Structure P
Amino acid sequence: MSWIQTRSGKAVDLLKPEPDTIDFRDIAYALSRLCRFTGHVRRHYSVAEHCVRVSAMLPPTIRLYGLLHDAHEAFIGDISTPVKLSLADMHGEHVRCAIKELEAPIIRAIYEAIGLDEPCKLIRDAIKFADVTMLMTERRDLLGPSPHPWCDFEEVPPLSAAIDPWTAEEAERQFLAQLWAYAPHLQPQVLD
């Protein structure tokens, strides 16, 4: 069984996902209930909220890419960086490659469903910088003091504004509102 059933009742084949099985309401719903940092936060903080906040840091022309940068996690979960690195240490770098191979067709199906080309390196780099900046802000506001340094991430300063996490319902609402703002052609799908 290589497919999952979504909240709306669609079957998304994880190995060969079809764009017509991607429902952005499913993505918003799942991401709003998926907690960052494998749940080790002071208050629930969702992947959906993280995506909205990353998107807001980017120029308007690429905010949709920022909003969707973790959308595939609605189907495979948020596999934390420490888990990926630990698996690679235990079983070799091919494990990280396998995870990327699992993610890639899902990401492509999401982009195709929304009508986006895959992002170029310049866009990916801008998203990565915003993502790491948000990571360091989340670390400060949601996790508290760390017992160990966070490798190269320590060089990126957090945002000055503190995060007050949204409820899952608010995160879902904000995610969909941003999606409609950047991709208004999807709004009829969401409202049906």
Structure Q
Amino acid sequence: MDYETFINSTLSHDYFKILDTNNNGSCCYDSILKLLKRNNLVLPNMNTKILQCKAVNWIIEHKYIYLYEYDLTLEDLVLYTHNFDTFQEYIKYYKVYCADKNTISNSLRWGGTPELIALSNIYNVNINVYTGKSFNKKFNKIIKGVIISNKPRKDLRYKLLLSTKNSLLFLTTLDTTLNILYIKYKNNSSHFKCLLETS
């Protein structure tokens, strides 16, 4: 991809304001919950534990739906995303709250694409997941963008990773889009943060 194509397919560093989220394993749910609350789509007493439970129950109920954009059933997407051998394994681990410090399997229960699809369907919202990228002109390639203390460097661009709007089961008009940022760290861990449009 050349520089012009990169610029035309991404959003500028100041397009969004970044809001922090929990670091306890519930960042996916926390980012969505904060945005649902900002849009008055959930009650003020809603929490990430309930949100995770709703997502997991929706996935269990709809595991056989076919997702055309992934060419997989939801069950297969769950197994692929979370690296489980069986769907029963997913149920076993995900029926326990992701931020429960009393279990050793905390790292197994992070939220990802299947849970975002579930929440998108439950609340009838589109969820866009972005990542931060920059373009190295010297080597003519895309590199990871830099964000320090929730402030992106000026050369960072927001690149869309996925959008859940094509995974909605029922064709409806979407009035709300929630935007979140996905960050992958060098130690192979990852984190989600909220994105708010600045304009």
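No value in this document is a laboratory result; all are computed from the given coordinates. If you're wondering where the values come from, they're calculated on a predicted model, not measured in any experiment. Cβ atoms are built from the backbone, for glycine too; each structure is taken alone.
Computed quantities for the displayed model
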{"read-out": "Of the structures P, Q, the one that 0.15 was derived from, the read-out being FRET efficiency 1/(1 + (r/R0)^6) of positions 90 and 154 (r between Cβ atoms, R0 = 30 Å, to 0.05)", "value": "Q"}
{"read-out": "Which entry (P, Q) yields the derived value 25, 21, 16 for semi-axes √(5λ) of the Cα gyration tensor in Å", "value": "P"}
{"read-out": "Given 0.90 for FRET efficiency 1/(1 + (r/R0)^6) of positions 114 and 170 (r between Cβ atoms, R0 = 25 Å, to 0.05), calculated: source structure among P, Q", "value": "Q"}
{"read-out": "For 5.0 (distance in nm of label points 7 Å out along Cα→Cβ at positions 18 and 162, calculated) the corresponding structure among P, Q", "value": "P"}
{"read-out": "Test item: Rg/Rh (Cα atoms, Kirkwood Rh), for residues 122-177 alone calculated as 1.03, pick one of P, Q", "value": "P"}
{"read-out": "Answer label among P, Q for the case where Kirkwood radius over Cα pairs in Å, for residues 10-73 alone, calculated from the coordinates, equals 12.8", "value": "P"}
{"read-out": "Top of P, Q by mean count of other Cβ atoms within 10 Å over residues 50-57, largest first", "value": "P"}
{"read-out": "Structure responsible for -15500, with helix-only ellipticity at 222 nm (-39500 (n - 2.57) for each DSSP H run of 4 or more, over all residues; to 500) calculated and labels P, Q on offer", "value": "P"}
